[in-house]
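Please treat every number below as a calculation from the coordinates, not as lab data. Note that the structure is predicted; figures quoted are calculated from it, not measured. Cβ atoms are built from the backbone, for glycine too; each structure is taken alone.
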Structure 1
Amino acid sequence: YNFNPAQIFMGDGGAYFIGFTLAGVGVIGLVKTTAITSVLLPYLILAVPILDMSAVILDRLRNGKSPFIADKRHLHHRLLNAGLSHRFAVLFIYTLTLWVGSLALAFSIPSGVVYALGATSLLGYASWKVWRHAR
């Protein structure tokens, strides 16, 4: 759905659904795992957008700008400015999110380490392609 010409607009309903789902994951995790794991897993799953948003807000504040003014400092804009196509930028962000999600799996189940190693290999390859394309 993220490839041209398709578009996704999540809106309030989608944001509420994601928040509810992550809260549910945390509550279910409290019953089945240790408390620290159940708290960290939702954050690990959403690490890419959370870190991207946090970095952009801190950068805007450091430069004396309002954090609510739009600019082109988000990860996808930086990838596009580096010369990547929309498709490849989306695939790279998918790979990065898959990698962080596999780390969450590695923390939650013993066989998750295999997924984390596979995703690390895929992220390494995608990073190499981005680096090579941006030169």
Structure 2
Amino acid sequence: RSDRARAADDLASVYDVFPMLKKRRDKAAGILSGGQQQMLVIGRALMTAPRLIAIDEPSLGLAPKVIDQVYETLLRLRDSRGLTLVIVEQSSTRAMMTGGRMILLRSGQIVLEGDARGLAKGDTLKKAYFGYGEH
């Protein structure tokens, strides 16, 4: 297949994942909503047929409903395409529910790491964030 045909197929695949982008394809990225812009970022990454997607603050500035949609899409892509996701997220609660490993950094140093769902339980995460028991 030609590069043009492959790109057309990849774009069709992105539109299957994000039908809203197809409806808004004639609009400049800057006038899209925050959620649509996040979809565009993910869609552009998918065009390269990646094995790994690193995404910084996917929830930043988004309404809770849109955050859920973004994370649901990321999980669906992870499962259907075998993608590895690296999510950098200040609001870690939602990201932790995606499973996998979590690494918590403070001032560039690893202060906690392990299974994300396991760390979400109990006080381990609160202690790491807020320093319970540190003197």
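Once mean count of other Cβ atoms within 10 Å over residues 59-66 is calculated for every structure in 1, 2, which label goes with the largest value?
Structure 2 comes out on top.
Among the shown structures 1, 2, from which was the value 22 of relative contact order in percent (Cα under 8 Å, 6 or more apart) calculated?
Matching structure: 1.
1, 2: which one has FRET efficiency 1/(1 + (r/R0)^6) of positions 43 and 99 (r between Cβ atoms, R0 = 25 Å, to 0.05), as calculated, at 0.60?
Answer by label: 2.
Computing distance in nm of label points 7 Å out along Cα→Cβ at positions 27 and 67 for each of 1, 2, which one ends up highest?
Comparing 1, 2, the top value of distance in nm of label points 7 Å out along Cα→Cβ at positions 27 and 67 belongs to 1.
Of the structures labelled 1, 2, one was used to calculate helix-only ellipticity at 222 nm (-39500 (n - 2.57) for each DSSP H run of 4 or more, over all residues; to 500), giving -25500. Name it.
Only structure 1 yields this read-out.
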